[in-house]
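Following are the structures in question.
What follows draws every value from the coordinates through simple rules; no lab data is involved. From a predicted model like this one, the values you see are computed outputs, not experimental measurements. Cβ atoms are built from the backbone, for glycine too; each structure is taken alone.
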Structure 1
Amino acid sequence: MYSALLVNNPFGDPAVLIRCKYRHESVLFDLGDLHTLAPREMLKIGHIFVSHTHVDHFIGFDTILRVCLGRNQRIRLFGPPGFLSQIESKLQGYTWNLVENYSNDFELLVTEISPFRRISRLYRCRAAFRPEPVGEEEIPATAPLVEETFFSVRGAFLNHLIPCLAFCFEEKSRLNILKNGLEDLGLPTGPWLMDLKEAILQGQPDNYPIRIWGKSGERRVDQKILPLGFLKEKAVKITRGQRICYVTDTIYTPENVQRILELADSADQLFIEATFLHEDLEKATLKYHLTARQAGFLARQAAVKRFSLFHFSPKYKGMGDALQVEAMEAFNSRRPVPFPPVSPSFSRGVDL
């Protein structure tokens, strides 16, 4: 149901788009340069998760703002400590004296994540994006950042000399419609199948009625009503949902490795930075980034099905294949990758 792709090539700004095949919704990890995305793609984005606000991870905020102004749309944004003030600084950089005349109201619901605490504020276009308090809550470290009908997203704080968030998108369950089952029952395909999937994911009882309907031209035509349990048995195969993880801007230390492996364990797809070749380990450590060898080793240790590299340093322009080869060799090797000697200056207790 979901597919994920890098918005830019591995040398470009970080951003990963997760699309839903059957619904008008997408999730975005990080806000790098978004100009390669068509406006119709941006308008599907309902959730944005920002790892940290270095310019190459946050410059795309203005692009989203520009495309969505004047539309009835709400986007939920999540980011690390200081995120609310940074969003407000962005919004206060513009003049909003005419927005009360807009017929539509674009909204940003922004949540700042700290260890064990979340603070949320609402920013409405027609209110000139003045901050409106929504809530502040204490949370357990293992709580998801968001829990929707079809997916959830978890996070973990990593050390980039500042808190930097890694994310894991988890599809609740993968619901495959059995075409043979539909044919045996004489039932059509169509939009009603989304109602069926939503009822299953919501945990509705087996006697919950599912209305089967199709279209005749522009007219909706109801065919019959069948119980949810009967349809689950005859026409649906339920398997584990996809897990898509995103790891960027972090140093290779025991604490970070533990958090990454817990988050990315058995993921279907891991997007992981590989900023330097391992021959430049000293520079990678100094800049709090991973090498390609470290990235490949982490992918193997997490037992991911596949991984994609990004965030290549521009010093390797024309050498992207070397980073890919180094990571794949580490992924296929049994040799451990030792930790470099480093004493990072970073506050403790940053688990999410």
Structure 2
Amino acid sequence: MKICIYGAGAIGGYMGVMLKHGGLDVSLVARGAHLEAIKANGLTLVTKTGTITEQIPASRDPRDLGHQDYVIVALKAHQAWEAAEDLKPLLGPDTAVVTAQNGVPWWYFHGLDGPHAGLRLRSVDPGDRQWNAIGPDRVIGCTVYPATEITEPGVIKHIYGDQFGLGEPNRRESERLARFADAIAAGGMKPRLFSDIRDDIWLKLWGNLCFNPISALTHATLDIVATDPGTRSLARNMMLEAQRIGERLGVHFRVDVERRINGAAGVGAHRTSMLQDLEKGRPLEIDALLGAVQEMGRLVEAPTPYIDAVLGLVQQMASVKGLYPTFPPEALAGEEAAGPAQEPRLQLAAS
């Protein structure tokens, strides 16, 4: 089984080392100083129990790696949009693409019945770039629960968590899904299969859509955001708006709002990924976490005043700092505006 990690950053690199350590045939797509360090010294994972270094084939150019059985896209959602065409050299006739990202995925309405079947989300895939370049039939949905960070080029620190939610968009069992779950388990990680992966996507999104932007706006860690009366109330109201949207789309929330917030508080003084990106001057992941929820709210006629307000604030902050650039105009050619939703954005190429 050949598995390529497209985007061997903090999460992708963690998965790459663990899968390689478990005996899988793994390759990496990376760039910059991180890529050079991997080529020179291997990829190192530092855990609470020890350090693992694996020599893994890595390249900036996917054409060097050839067709794969599985491609794990471990990029932020806006980066994945930019990279969609570059995945093509990795895709053979039966290659599955695992979308290991936060937020609402571009394929969300693929495989569903009902009035929204096959709907394209312009906030996360303007111009249908991923839909056309990758194709939704290839997709395996994935939710990511580990927390990791790159401490220096070629070195990743695992902070906590080892679970990955997995599921087919069409809600069916499949051999390819079972084989990938076995690979995750062989790598010492914990796969959890869902009959509808969207339920788990929303559970993860439920926290990310409020905790991430609030922490970026306030510079507060997760424990403070989830316990301070003001920010906790704001997060709760945003989550209730999101829950109404999800439930109108058939989503089941297996925990209540208070339990979800308390769980976040229990993580401790964690800096959310959006706060980390802000501090390091990296473009912020906004549209997949907030813009898509706003778009879906308008689709099901559910008002989102709290989400709208926080979205407007974090958009403005990111724009002022140059961390929220727009998609190129050609990406929007031929699209009809879906109500007054904000213009989608794109991350500039990272160094």
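One of 1, 2 was used to compute FRET efficiency 1/(1 + (r/R0)^6) of positions 126 and 310 (r between Cβ atoms, R0 = 35 Å, to 0.05), and the result was 0.95. Which label is that?
2
State the single structure among 1, 2 that was used to calculate distance in nm of label points 7 Å out along Cα→Cβ at positions 150 and 286, giving 2.3. Going label by label, the one that fits is 2. When relative contact order in percent (Cα under 8 Å, 6 or more apart) is computed for each of 1, 2, the one that comes out at 13 is 1. Taking mean projected area of the Cα convex hull in nm², for residues 14-117 alone as the criterion, the highest value among 1, 2 goes to 2.
Out of 1, 2, choose the structure whose coordinates give Kirkwood radius over Cα pairs in Å equal to 20.4 when calculated. Going through each structure in turn, the value belongs to 2.
Here mean count of other Cβ atoms within 10 Å over residues 142-149 was derived from just one of the structures 1, 2, and that gives 14.1; the source is 1.
If helix-only ellipticity at 222 nm (-39500 (n - 2.57) for each DSSP H run of 4 or more, over all residues; to 500) comes out at -12000 when worked out from the coordinates, which of 1, 2 was used? Derived from the structure labelled 2. When distance in nm of label points 7 Å out along Cα→Cβ at positions 70 and 206 is worked out for each of 1, 2, structure 1 gives the greatest result.
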